[in-house]
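Q: Next up, some structures in structure tokens.
Please treat every number below as a calculation from the coordinates, not as lab data. Every value quoted in this text rests on a predicted model; they were computed, and no experiment measured them. Cβ atoms are built from the backbone, for glycine too; each structure is taken alone.
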Structure P
Amino acid sequence: TAPRHPALMASDPELAALIGAEEQLQADTLRLIPSENYVSAAVLEASGTVLQNKYSEGYPGKRYYEGQQVIDQVETLAIRRARALFGMEHANVQPYSGSPANLAAYLAFLQPGDTVLGMSLPMGGHLTHGWDVSATGRWFRGVRYGVRRDTGRIDLDEVRDLALAERPKLIFCGGTAVPRTIDFAGFAEIAR
């Protein structure tokens, strides 16, 4: 059979072999890491195209650089599909992860030094929920809740007690690695 990455194999066989090894590892292993996405072959192909060559600052029709006419169509297509999928009037398809989205929420609603209540990282929380190794933990005061040992579920009694004692300006309901249904109504009651 022909090599899967002939151009890469010709220019960097060592890297091509490592990519092949990772492809095999992903094919043979089930991982449940939320920040790892196993995309379809079609998405993988689209991600490895000339679209990667573009730096498209701004929004469709309002870019800062020339040569965006096709990229504008690609982004418009993605927006149209996201709006249809979620039944929304607007969609922004540019954010690349939850971390900057979380930071945007911090900057919109909090001042440096304000208290936030988030899930403990070892219990399934995220670095952006006020952990010291993140900018969020350096700029804001992070307080953490966990899960019950006997059920592995978020302990809403602990969340309520911490919220009443600490009076956070922001409460993260859930985390990044929580394989349970989140009790959003319970969190809303605590927030109120």
Structure Q
Amino acid sequence: MSKENLIKDYEVQNYAVELKGTRRELKQLRRKASASEVRDIAVTCAEGIGLGALGIGLPDIVIFIGFILRGIYETALHYGFTYDTPEEKLLILKMMEASMSQGEEWIKTNNEVDMFLVKSKNTEHTEADLFLQIGKTADVFALDMLLAKFIQGLPLIGILGGIGNPVYYSKIMRYVQLKYHKRYLLEILKNK
């Protein structure tokens, strides 16, 4: 779906939420935001298995990250947020890091995301903050996905590495959709 269509769809859904303000409209908004997830999971699965069968592992990381970012951008637009400001880029990277973190690191990063959701408009972020976050997000992804992508680089056996793509995609998108939904609700409460 194009960016313009997503923005128009959001405006219609947001108007319904403002007009009626019931759970039904909020569920409808959430359902539309996650509608493309099934399609994207199927595509990432086919892409991961296909490249794995051919023994192409490391180049798949770039393609896979592209799918993840497209899914996140669509989710942002479904909830009425842009994705091209430095603050939004920082939030997206932070959400990606949190979704792949575990244990104590997840608690810390999740709290940072929640604080960002509350304070994002009141805080200035520098280019250095963005580059630091790129490094943190890359580290978390590297730790978690490098072995799977290495296995994916072996012909035929690489199918096993490619099977991880839909699992990772689903995990990341569930977290991102939850946080954007929370952010949308916080915005509604601020405007009342």
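Q: Of the structures labelled P, Q, which one yields -28000 when helix-only ellipticity at 222 nm (-39500 (n - 2.57) for each DSSP H run of 4 or more, over all residues; to 500) is computed from its coordinates?
A: Q
Q: Once mean count of other Cβ atoms within 10 Å over residues 21-28 is calculated for every structure in P, Q, which label goes with the largest value?
A: Of structures P, Q, the maximum of mean count of other Cβ atoms within 10 Å over residues 21-28 occurs in Q.
Q: Which of the displayed structures (P, Q) returns the greatest value of FRET efficiency 1/(1 + (r/R0)^6) of positions 61 and 165 (r between Cβ atoms, R0 = 30 Å, to 0.05) on calculation?
A: When FRET efficiency 1/(1 + (r/R0)^6) of positions 61 and 165 (r between Cβ atoms, R0 = 30 Å, to 0.05) is calculated for P, Q, structure Q comes out on top.
Q: Give the label, chosen from P, Q, of the structure having the highest value of distance in nm of label points 7 Å out along Cα→Cβ at positions 117 and 141.
A: Structure Q gives the largest value of distance in nm of label points 7 Å out along Cα→Cβ at positions 117 and 141 among P, Q.
Q: Thinking only about relative contact order in percent (Cα under 8 Å, 6 or more apart), which of P, Q has the largest value?
A: Q
Q: When percent of Cα pairs over 25 Å apart is calculated for each of the structures P, Q, which structure yields the highest value? Write out the running numbers ahead of the final one.
A: Numbers: P: 56; Q: 40.
Answer by largest value of percent of Cα pairs over 25 Å apart: P.
Q: Further question: Have a look at P, Q and say which one yields 3.9 for distance in nm of label points 7 Å out along Cα→Cβ at positions 53 and 101, as calculated.
A: Values: P: 3.1; Q: 3.9.
Checking each candidate, the match is Q.
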